Structure P
Amino acid sequence: MKCIAVIPARLASTRLPRKPLREIAGKTMIARVYEAVAASKLVSQTIVATDAREVVEHCEKLGIPVRMTSPAHRSGTDRVHEIAGSVEADIYINVQGDEPLTRPEHLDLLIRLMQQPGVEVGTLKIACAAADLSNPNAVKVVCDAAGRALYFSRSTIPFDREHSGQVRYFKHLGLYAYRKHALELFCSWPESGLERIERLEQLRFLENGVAIHVAETSFETIGVDTEEDLRRVEQILLGGS
């Protein structure tokens, strides 16, 4: 099974400008993500997809495979889809370029999930820390008994109506894997209603009847959207708490 990992990298972030090129503990964010993904023995090829010449030049200097993609793309998934148009694979993996704590174990788990018959789209979850329960930037997911996502939300779901304290909450980790047909379907559909409300693109699959299978990992990641996030991740990488 040929698995291609694509790392979308957009330079024009509103909350953290020049995000892919920001340094964290001595390395740029995009370099850290690439090294983690490329370390997976199950990934055949890793490509950075960007719309910024500066990111291309930085990657080329480090020997990181990189391709320019259209500046008109609205999401990282659109960039993955453009790469899929010229690079053949059985599975395409979308790795967020702002997740410098990504590990090869995340990729390996996701690929094993995709090796199961009938799985068209896959992603990951982890037990949600108490500090993230009410954090709208930490997306929560609930699944059915077969491990398929029922819903993703920025709200705390499920709601513990009886205040039992026995509910297990799960945080969604933003790594996705798609078979090409599912990726093409996603990019052919318009933005869905729930996707627009929650600002969560994965809801487009659910609203159109495509199951997202979810595997559980024990390795946390932290998306870097702000200066505070960047400092927090840097402290972790340097061995702090």
Structure Q
Amino acid sequence: MRCRRLRGRLVIELFSYPTLYGVVDNNPYGLKIYAFLKLCKLAFQHNHVFEAKNAPRGQLPYVVDDSEIIGDSDAIVSHLTRKYRLSIDDSLSDSQWDIGHLIARTLDDLYWVMSYSRWRDPRFWPIFRDEVLRTHPSVTASSIEAAQKYNFERYYYQGIGRYEPERVYERGIADLRVMANLIGESGFLFGPEPTAVDAALYGFLANIYFYRIETPLKAFVSSRPELVRHCNTLHAAVTA
């Protein structure tokens, strides 16, 4: 597989999940890569797919860059940064690099809580299900119910599915509180300009804040001006 050409130039192809609630990708990792590409001003074609069978390890997102197929959002960022000599993180100190790594791993923890709020919590699952079916007519009720069953198994084996909902959300809110404290009253995580870790944080915040689903996660994000400002600023930058 090779990248398609745009006006005679090879461009990167991004394969990720479709939109929801006006957010360009309803998965935080796909939105992370979308935002990263936009911030770095790299030309790319965005392909929205539901089926991940062609993806490395059967997971979205992935990119096709000329003859290379790269999966995993961190690997994608590393590949693009190296190949295109991107300067988005050049200003970071060694300690900031380390903090960024820890933030990325904290977001991996937050992913399970955010996913749980959509697929597992009976208060919010019907709202999420109905919005997917309304927005994407190609999705059938049986297919989304099968996906829910699959996610139930994931939550059980990961461990989060064995907790009461209140304990699940306490975990996610603790992660978001750390992010809010690190951002502070102005700028982004490490200063006045966004870096790659800000793209990652945006992928999660947008998939919480812009959803018309009043989860405890959204209530917390909405209560912290730092998170709202970060989300809206990045959203304006990458959707312009």
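Values quoted throughout were computed directly from the atomic coordinates according to the rules given, and no laboratory measurement underlies them. Since the structure is predicted, the reported quantities are computational estimates derived from the model, not experimental observations. Cβ atoms are built from the backbone, for glycine too; each structure is taken alone.
Assign the value 1.05, calculated as Rg/Rh (Cα atoms, Kirkwood Rh), for residues 142-197 alone, to the correct structure from P, Q. It must be structure P, since only it matches. Starting from the value -18000: which structure in P, Q was helix-only ellipticity at 222 nm (-39500 (n - 2.57) for each DSSP H run of 4 or more, over all residues; to 500) calculated from? Among P, Q, the structure yielding -18000 for helix-only ellipticity at 222 nm (-39500 (n - 2.57) for each DSSP H run of 4 or more, over all residues; to 500) is Q. Here FRET efficiency 1/(1 + (r/R0)^6) of positions 38 and 206 (r between Cβ atoms, R0 = 25 Å, to 0.05) is compared for structures P, Q. The highest value is that of Q.
Here distance in nm of label points 7 Å out along Cα→Cβ at positions 94 and 222 was calculated and came to 4.5; which of the structures P, Q was it taken from? Show your work: numbers first, answer last.
Values: P: 2.5; Q: 4.5.
Structure Q accounts for this read-out.
Supply the structure label, taken from P, Q, corresponding to distance in nm of label points 7 Å out along Cα→Cβ at positions 54 and 118 with the calculated value 4.8. Mind dumping the intermediate values first?
On the way: P: 4.8; Q: 2.2.
Label of the originating structure: P.
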